[in-house]
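In what follows, structures are represented as structure tokens.
FYI, it's all coordinate maths here, none of it is from the lab. Nothing here was measured: the structure is a model prediction, and the numbers come from that model. Cβ atoms are built from the backbone, for glycine too; each structure is taken alone.
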Structure 1
Amino acid sequence: MDARLNLFGNPVAGKLLGHITSAVKVVSDSTLPAATQQLVMLRASQINGCGFCTDMHAKDAAYAGETATRLHMVAAWREAKVFTEPERAALELAEQGTRIADAAGGVTDEAWANAAKHYDEDQLAALVSLIALINAFNRVNVIVRQPAGDYQPGQFG
């Protein structure tokens, strides 16, 4: 199976993805916990049906030491006892921020207030930015039908 467009070989796509990747680096260098970042990227990718990003973030999280139990439970995090309250707040914000079209009004005040209880302003800025950025990556990959399954941890840097 081949992608509809070679994102890695096309100069326009390559330049755009380079800029998005640079923005993700700002988030990864923030004080938002790395585990939270991976969980958020994995959950948004699952919701969006992005196999490429789901594969990447599950493998990167496992490589960084995330447990198989937690990775398997991300899709059902509400019923899982393995996530901290801050992680649960981030996952809720990620879900609501990803499913904007599904809910009139977007992200609820309750979800925002819960996240704000656990994260400072810089971490919230990083979290909001990460949710937006992973959704952009997901959409590009889903549109071009980027094949999934071959990603190796650290492949892109």
Structure 2
Amino acid sequence: MDDPQVSVRRATGSDAAAVAELAGQLAQSFPFSRTRFDAGYAALLDTDGAALLLAVDGDAVLGYLLGFDHPTFYANGPVAVVEEILVRAEVRGRGVGRALMAAFERWAASRDCGLVTLATRRAAPFYVALGYEESAVHLRKVLRAPAAR
């Protein structure tokens, strides 16, 4: 693919198949379940504190970002969390991830968030280049067996 002409927009119901295909590439800790994806997709689109953003070049979906905001005490107000971000392998390094992050930061700022946070194992240099800094260790505890359907 030539250098993409990236624009970022909110996902819609008609984007479900494209987002599911990308989300399936991201899944590592839990097997991807299209059944569970389909059950939650519309609800996510209707959740006020959720942002499901797509990077597109015309009709081609190049990547997505799923993030949320929520109130906190430690930051004296709301913060935004990038939960998932994935860019198609063939367009990585061409500004797609940067465009998604910039759009999410604008969304977070419009919701009066004091900071944006995320967890990553493999892409720390990318986020550092965007001005992010390491601030904590991310821990997790699985509460249900990761089952695909």
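Computing helix-only ellipticity at 222 nm (-39500 (n - 2.57) for each DSSP H run of 4 or more, over all residues; to 500) gives -9000 for which of 1, 2? Numbers along the way, then the final one.
Working: 1: -20500; 2: -9000.
So the calculation was done on 2.
Identify which of structures 1, 2 gives the largest calculated value of relative contact order in percent (Cα under 8 Å, 6 or more apart).
1
For which of the structures 1, 2 does the calculation of semi-axes √(5λ) of the Cα gyration tensor in Å return 25, 17, 16?
Derived from 1, not from the others.
Out of 1, 2, choose the structure whose coordinates give P(r) over Cα pairs in 5 Å bins from 0, in percent, for residues 4-51 alone equal to 4, 18, 26, 26, 17, 8, 1 when calculated.
On the way: 1: 5, 18, 17, 21, 24, 12, 4, 0; 2: 4, 18, 26, 26, 17, 8, 1.
Going label by label, the one that fits is 2.
Here mean count of other Cβ atoms within 10 Å over residues 36-43 has been calculated and equals 24.9, so which of 1, 2 was it run on? All intermediate terms of the calculation are to be shown ahead of the outcome.
On the way: 1: 24.9; 2: 13.1.
Attributed to the structure labelled 1.
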